[in-house]
Structure I
Amino acid sequence: MFHCELSTRPVSGEIRPPGSKSITNRALVCAAMANGTSVLRHALDCDDTNVMVAALQKLGLSIDWRKDTNTLIIQGCGGQVPVTTANLYVGNSGTTIRFLTSVLASMQGEFVLDGVARMQQRPIHDLVEALKELGADVQCAPNGCPPVTMIANGFSRNTCQIAGNVSSQFLSGLMLAMGNSSRDIELHLTGTLVSEPYIQMTIDVLSVFGRTVRRNENNVYSSDGQQTASGAEYDIEPDASAASYFFAAAAVTGGTVTVRGLSKDSIQGDIGFCHSLEQMGCQIYYGTDFIRVQGGELIGIDIDMNAISDTVLTLAVVALFAQGQTTIRNVQHIRDKETDRITDLSRELRRLGAVVEEFEDGMKITPSKYRGAIIETYDDHRMAMSFAIAGLRIPDISISDPKCCHKTYPNYFEDLASLIDN
């Protein structure tokens with residue numbers, strides 16, 4: 001149990017969050033599959049990256065994690081893992097199971113990938129079907145979720161279709177596999193793509209290691225098989241999703257918070273959260289190596305958060321302190337995250353006194369008289385981190401399971417406290 005610290009004044013200061021989880025896990029896969037040595041600086045040390053590293057090490061990769069400097073040194077395998085029979089544990093890391101399922105299918109070997117009970121409820125069927133279209137022998141459970149089993153023998157076909165409306169990680173995983181295949185491959189995206197900025201992130205990270213993926217106006221992604229992936233040195237940006245909590249702290253307390261290491265040029269789409277805060281009444285300042293948010297009088301907004309859906313919970317908490325209603329739309333896919341982030345978020349907002357109307361693809365939040373409560377996290381790191389921001393303004397809020405933050409940000413509560421005490 002964590003008892004939130006009420007802030008008696010505006011929260012102001014500077015902070016640099018740890019490295020991006022999304023970039024770290026993409027770079028780990030690219031470095032592992034490349035030829036030669038890679039050095040990843042400012043890598044994130046958390047549950048999700050730990051299970052990725054452990055899985056790659058179990059597959060025979062040499063990875064030296066120098067945690068005192070947040071540096072990873074990876075000896076690439078050149079496209080074929082040394083260990084060709086393995087049972088891999090992925091915890092509740094969506095990036096790990098979706099990226100490794102795709103990349104391992106492009107190799108040789110027999111593999112099983114499984115995780116915690118919640119992982120066995122998270123969809124992977126569309127990805128499995130796309131890999132089958134490429135000729136892979138891969139299966140998931142009858143409910144369309146992990147565990148995943150495969151007898152990998154590379155890809156025997158060149159084209160597949162993948163639906164974009166469940167998780168962008170399916171397409172990202174396939175692009176990582178394209179980067180490891182000797183074949184020319186085309187991926188045809190069907191439907192509306194959710195969390196689109198993560199696709200460009202994957203393309204950008206692949207390019208660091210020498211692989212090019214092209215996208216045309218018809219949503220066809222293609223890659224030439226004759227490309228060679230090479231090791232690289234890479235500085236990983238701070239996590240923009242994590243930064244959203246500190247920006248929100250400034251917003252709800254009327255303070256000014258500067259996040260170092262991020263800028264308008266970030267490859268992370270979640271810096272778009274700052275634009276949402278600007279719509280709500282905050283002032284945003286962009287520097288070459290920082291983003292600064294200054295809180296103001298907050299007003300409710302009507303917003304499509306499909307592209308920045310990892311920050312839905314953060315914005316919902318900010319909405320508690322706005323004048324008027326806030327409506328969040330087009331995020332149905334977050335029901336399949338670590339928890340159902342629409343139903344469970346709505347429940348916890350109501351616990352604090354808000355009036356919440358839940359939709360299939362979002363919610364409408366009407367602020368009301370606040371009250372303290374014990375917040376259930378549902379083992380969801382973003383639930384814990386977001387509602388800690390509510391605790392800056394509402395007395396007597398406690399977080400039932402603060403350790404769930406270890407999934408992506410083990411030192412979150414310490415960093416938040418240091419900002420409050422600044």
Structure II
Amino acid sequence: MYPNLYFVFKDWFGVEWKFLSIFNSFGLFVAISFLLAAYVLRIELKRKCKDGVMTPIEQTIEVGKPASIVDLLTNFIMGFILGYKILGLLVSMKKLTGTPQEYLFSSQGNLFLGLLVGGLFAYFKWKEKDKQKLAVPEKRVIRVWPYDRVGEMTMLALVFGVIGSKLFDTFENWDDFIKDPSSIFSASGLTFYGGLICAGIALYLFCKKNKIGFAHFADVMGPIMILAYGIGRIGCQVAGDGDWGIYNTAFKTMTDMPGVMAGTVQDFNQVVTTHADYFSHHTTHNAFFAKPDWLGFLPDWFFAYDYPNNVNSDGIPLKNCVGLEYCNHLPAPVFPTPLYEIIMSLAIFGILWLMRKRMKYASVLFGVYLVFNGFERFLIESIRVNNKMNFLGMQITQAQLISSSLMILGVLVIIYAFQKKIPIKKEL
């Protein structure tokens with residue numbers, strides 16, 4: 001595992017540059033996913049505008065007026081959030097408390113970067129207004145295209161995505177919330193689908209307010225969301241952030257070095273007994289899945305992994321690992337579910353990207369995204385540890401319930417799209 005860039009350069013190039021340890025691997029991929037999503041969103045919105053299905057709105061602004069306190073404060077807050085949270089996750093001067101996902105909703109961050117970026121945002125806003133300053137300010141009508149609002153959309157998705165994630169985690173762990181209501185403000189617990197749903201509602205209202213056709217906007221967002229999710233999962237896998245699957249008892253962790261080898265259920269039971277202290281605080285959910293002969297070309301770690309040097313320092317000490325901060329690996333290997341989600345997410349993105357210009361009606365592509373997304377998540381939940389609930393006599397996780405609902409919703413969206421017959425491109 002590579003919790004930070006120090007481990008990358010040490011493993012790949014054999015150099016030990018301590019200063020690289022401030023660059024957090026998970027944060028790097030979070031930043032890449034946001035930047036890539038914003039870039040693709042902008043070029044796709046431009047394409048939709050060129051196709052004639054998205055149009056600008058006219059907005060009256062006052063030109064020549066110096067920057068107001070509200071302008072400066074708004075830009076400072078946006079810059080502060082970016083520096084304190086996103087860049088703070090990328091450049092971590094100290095070990096984060098909890099997992100990187102928990103960090104996003106906690107009070108943790110980099111104060112220096114927050115103040116620096118916030119100050120720069122405010123300064124550039126003041127500079128921009130100062131260049132446009134006139135002796136007598138005047139009102140002008142300008143055209144604002146949907147792609148001009150990418151920054152607003154990205155910040156909106158980030159804020160409501162995190163809030164939604166926290167709310168859904170609270171619902172999933174309702175008994176814990178009742179015992180400690182203040183836990184809703186804690187760093188723990190983020191549920192992906194809560195973020196997806198709440199961010200979706202926020203963006204729908206934003207599109208409605210700014211007269212952006214949501215049927216077309218949804219088609220744009222489908223491939224982007226699965227792409228960003230896949231890139232984010234690379235960060236999970238590289239850093240070893242704890243979002244892995246249940247134990248695979250067909251393999252066992254090597255004792256003298258990082259790695260896995262073929263094992264048995266008896267081997268797993270022996271490990272649980274040997275490391276009773278560790279397993280007293282961790283689940284022992286497991287499944288037996290040996291490497292099939294037809295997949296013999298794949299490495300063992302594709303089926304089970306011990307996540308050495310993981311960013312959470314989860315597990316038991318590695319032998320011959322001294323002087324480093326992350327020196328643990330799991331006593332028994334688990335299914336590397338982030339790896340599977342990377343493959344499936346990027347494959348789904350590729351399919352959606354090829355389909356995006358071949359659809360006849362708007363929203364069909366988004367419906368296909370919902371079906372694929374729900375199916376992918378439903379499969380993964382079968383080998384991931386999550387709290388289960390009783391639904392119609394079945395024991396399922398919240399994510400499985402929502403992913404099933406998304407597949408059904410996706411089919412309904414496709415049917416509705418064929419009934420509405422909104423063309424994806426305006427005929428000239």
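Here, each number is a calculation from the coordinates, and none is a lab measurement. Model, not experiment: these values are computed from the prediction. Cβ atoms are built from the backbone, for glycine too; each structure is taken alone.
At-a-glance table
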| read-out | value |
| --- | --- |
| Cα Rg over 2.2 N^0.38 Å - highest-scoring structure of I, II | II |
| Mean count of other Cβ atoms within 10 Å over residues 231-238 - highest-scoring structure of I, II | II |
| Source structure (of I, II) for FRET efficiency 1/(1 + (r/R0)^6) of positions 63 and 271 (r between Cβ atoms, R0 = 41 Å, to 0.05), computed value 0.05 | II |
| Mean count of other Cβ atoms within 10 Å over residues 279-286 - highest-scoring structure of I, II | I |
| Which of I, II yields 2.9 [distance in nm of label points 7 Å out along Cα→Cβ at positions 143 and 159, calculated] | II |
| Answer label among I, II for the case where helix-only ellipticity at 222 nm (-39500 (n - 2.57) for each DSSP H run of 4 or more, over all residues; to 500), calculated from the coordinates, equals -9000 | I |
